[in-house]
Structure 1
Amino acid sequence: MERIKSLKDFFQMYIDGFRSMTVGKTLWLIILLKLFIMFAILKVFFFPNFLNSKFDTDQQKSNFVEQQLTGK
């Protein structure tokens, strides 16, 4: 039971610290916005699903990946 209380206190410390931030909230908002742009928007435009566009079956996809990894 003591461990649960200490974990609760640990998380409560971070929650209270985040609530009292002023500049930190803005910085976290910028960080989250950048992560969203990197993983959601850029992935769609710069990293298309190559295997689905070139091959129809899972067997063809796995053969292609195997050839690329082994160089055969």
Structure 2
Amino acid sequence: MYTYQRLRDLREDHDKKQEAIALVLQISRQQYQLYESGKRELPMHHFIALARYYNVSLDYLAGLVDTPRKLY
């Protein structure tokens, strides 16, 4: 699975809108939409912020593994 697909799946699983996640990352909804559509690469500091927000490991968020592991 690609990272951008995982971003969308996690957001939808948590019943969040793109605007809410953009606020977490302190970016615009349009910028977040580019990450979620795969048109731009998500910077590492945003990966870390989202892993903490969703309480999942970075390897799961990046699509390297299919089973989510909690951070805490």
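Supply the structure label, taken from 1, 2, corresponding to helix-only ellipticity at 222 nm (-39500 (n - 2.57) for each DSSP H run of 4 or more, over all residues; to 500) with the calculated value -16000. List each step's numbers first, then the result.
Working: 1: -23000; 2: -16000.
Going label by label, the one that fits is 2.
To which of 1, 2 does the computed value 9.5 (mean count of other Cβ atoms within 10 Å over residues 13-20) belong?
Answer by label: 1.
Looking just at mean count of other Cβ atoms within 10 Å over residues 29-36, which of the labels 1, 2 belongs to the structure with the highest value?
When mean count of other Cβ atoms within 10 Å over residues 29-36 is calculated for 1, 2, structure 2 comes out on top.
For mean projected area of the Cα convex hull in nm², for residues 21-60 alone, which of 1, 2 scores largest?
1
Please state which of the structures 1, 2 yields -0.67, -1.02 when log10 I(q)/I(0) by the Debye sum over Cα atoms at q = 0.12, 0.22 Å⁻¹ is computed from it.
Comparing all candidates, it corresponds to 1.
Starting from the value 6.0: which structure in 1, 2 was distance in nm of label points 7 Å out along Cα→Cβ at positions 5 and 53 calculated from?
Considering all the candidates, the number was obtained from 1.
We did not get these values from a lab; they are worked out from the coordinates using the rules stated. Since the structure is predicted, the reported quantities are computational estimates derived from the model, not experimental observations. Cβ atoms are built from the backbone, for glycine too; each structure is taken alone.
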